[in-house]
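Input: structures, listed below.
Rule-based calculations on the coordinates, nothing more; no lab input. Keep in mind that this is a model prediction, so the values were computed, not measured. Cβ atoms are built from the backbone, for glycine too; each structure is taken alone.
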Structure P
Amino acid sequence: MSHLATLDVKILDLTALAEAVAQCGAELALHQTSFRWYQGVSPCAHAIRLPANATTDGTFGWRAKPYEVGVVPAKDGLGYELQYDTYGAGQWIADRFGGQALTKLKDEYGYSVTARALARKGYTAVRQQNALGQLQLLAVKR
């Protein structure tokens with residue numbers, strides 16, 4: 001049975017994705033053409049890897065190879081989508097990136113895209129957290 005989920009986010013800026021992934025303590029492996037999940041590997045254009053020490057033994061509990069997030073071409077041909085296995089060892093991915101919907105990763109991606117757009121218009125982005133711990137961006141004119 002497949003537990004491969006496609007997230008509801010469209011990736012149009014790989015540089016912003018790399019920044020978001022790094023902010024979450026992982027790495028974007030550009031041009032890695034497959035990603036690992038329960039049924040082995042699936043094709044992708046790029047992959048997101050968690051560090052080997054994401055768990056105490058580096059094996060994600062029961063697999064010799066850690067699962068990854070696939071950055072796959074979007075079905076509509078514009079940009080990329082994110083896919084990962086939500087079951088079993090995939091829980092370590094969810095834990096790192098903010099739950100099964102990978103909310104933290106999506107928030108960080110949105111922050112990076114916005115900060116980069118603001119910089120092109122002469123603003124500096126300042127990272128803040130509100131009282132609920134949510135990420136906020138303050139734009140300051142240079």
Structure Q
Amino acid sequence: MSPTNVLAMAAVLLLAILVGVAIPVLLQLRSTLKAAETVLGKTGRRLDEALDEVTEMVQKLNGLGGELEQGAKRLRLLFDVAGDIGKGLDKVRSAVGTASSAAGAVIPALSAAVKALWQTTDIGDRGGDGAPAGSLEDDT
């Protein structure tokens with residue numbers, strides 16, 4: 001055998017070993033890629049379903065947010081009206097307080113005036129001498 005034949009045989013032997021080792025690796029890589037494709041296919045479908053559900057939930061939340069905003073506007077109006085009513089009641093309370101203060105000052109004066117009027121009427125009816133005015137007990 002010549003040295004070139006030995007080298008050729010060594011090259012063929014090395015190539016055979018390399019192919020012998022590479023074929024199982026390539027077969028394993030092929031089965032791994034098939035499994036990855038299956039997993040990704042299932043995961044993709046599940047991910048699409050999950051994204052659809054998330055989209056639906058976000059739309060519902062947006063609707064609820066709009067309803068809450070409308071409710072907040074209504075509550076703001078309600079509180080504004082309640083505040084106006086409170087201001088009106090405060091004015092009424094102030095007016096009642098003023099009226100009661102005025103009544104507190106006027107009622108004793110009216111009472112004294114009525115009392116004085118009754119006393120004057122009593123004295124005038126008696127005619128000054130104790131006899132009622134217009135009595136026939138005078139000189140007739």
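What the table shows:
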quantity: If mean projected area of the Cα convex hull in nm² is computed and equals 9.5, the structure in P, Q; calculated: P
quantity: Which of P, Q yields 2.3 [distance in nm of label points 7 Å out along Cα→Cβ at positions 18 and 114, calculated]; calculated: P
quantity: Highest-scoring label, criterion being FRET efficiency 1/(1 + (r/R0)^6) of positions 82 and 106 (r between Cβ atoms, R0 = 25 Å, to 0.05), among P, Q; calculated: P
quantity: Comparison of P, Q - label where mean count of other Cβ atoms within 10 Å over residues 42-49 is highest; calculated: P
quantity: Among P, Q, structure where helix-only ellipticity at 222 nm (-39500 (n - 2.57) for each DSSP H run of 4 or more, over all residues; to 500) as derived comes to -8000; calculated: P
quantity: Of the structures P, Q, the one that 1.9 was derived from, the read-out being distance in nm of label points 7 Å out along Cα→Cβ at positions 10 and 98; calculated: P
quantity: Structure (P, Q) behind the derived value 2.8 of distance in nm of label points 7 Å out along Cα→Cβ at positions 74 and 90; calculated: Q
